[in-house]
1. From which structure (I, II) was distance in nm of label points 7 Å out along Cα→Cβ at positions 56 and 96 calculated, if the value obtained is 2.9?
2. Starting from the value -7000: which structure in I, II was helix-only ellipticity at 222 nm (-39500 (n - 2.57) for each DSSP H run of 4 or more, over all residues; to 500) calculated from?
3. Could you tell me which structure in I, II was used to calculate relative contact order in percent (Cα under 8 Å, 6 or more apart) as 38?
4. Match the computed value 15.9, 52 of Rg and Dmax of the Cα atoms in Å, for residues 40-87 alone to one of the structures I, II, and report its label.
5. When distance in nm of label points 7 Å out along Cα→Cβ at positions 64 and 104 is calculated for each of the structures I, II, which structure yields the highest value?
Structure I
Amino acid sequence: MRQEIMEAVGRRLRGVCPNVFAWRVTDLSAEELPALVYRDAHDVVTITVGYHLHKLTLECDLYCSGEAREMRELLAALVRAIGRDVTWGGLAEDTQIEAGSETLVAEQHERKVWHSHIKFGIEYLTDPWES
């Protein structure tokens, strides 16, 4: 189920910006901006009678050059995409943005790059011992 959810997340996030990467660990080039990197950071499982309740935490990092306005627009598009269907086509029970997880930073190296980070959790159910 976790893989199915991650595939659904990837499909939806492709509408946020032109370059979307799962678990990208190498630096982005100027030609790849704007870009979004997402990862399934961890999964907390609550064991109950008859099923397991998972809370899968995802982290998204947005990068763009230009002005803060462009980053704010990308961040708004990301939040809209996450909230469009909180069940991810029936795969999950709920999705919530983690309170206080949103950051916006300007990094000045060879060029100015805006970076924004946001976390959200997807809750889903599985049979015992399935992920």
Structure II
Amino acid sequence: MSNFASKIRDMITLSAYTLSRNETIETGKSVSEAFFVIKNETWDSDDDAVLSKHITTVASPDGQITDDGATSHHAVFYFKLEEADTELLSPYLPYQFGIKLKISGDYIVTETGQIFPLPGVVEAE
């Protein structure tokens, strides 16, 4: 089910973050790729994104599609953001994000919304 007004309010800058999703897909289709992009503005191109992640069914540092949905009709996947990724975000500033899936050859945006990152704690030296 698509969601075009999501809010992510629990991401903390300077901290690792995992974004997990379970997406219902049509019978006979499967998900082979997923993309997560964070932008300053909705109209920014993907090339100008603050951060982007690309995952497949093979585990990677960016995450993985753990169920392509071919038999279950539910694609299950997650994106991993490391400390260096969330460091790119300024606390309290809204960012736009989107998730796009490649479902049986077609690219479909399944979720868009805003991220409101919280400040991370920097240890004094």
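Taken together, the values in this text are just the output of simple stated rules run on the coordinates, not laboratory data. Because the structure is a prediction, the values reported are computed rather than measured. Cβ atoms are built from the backbone, for glycine too; each structure is taken alone.
1. Details: I: 1.8; II: 2.9.
Source structure for this number: II.
2. Working: I: -7000; II: -500.
Answer for the origin of the read-out: I.
3. Working: I: 28; II: 38.
Source structure: II.
4. On the way: I: 15.9, 52; II: 13.4, 38.
Structure I accounts for this read-out.
5. Working: I: 1.0; II: 2.6.
Biggest value here belongs to II.
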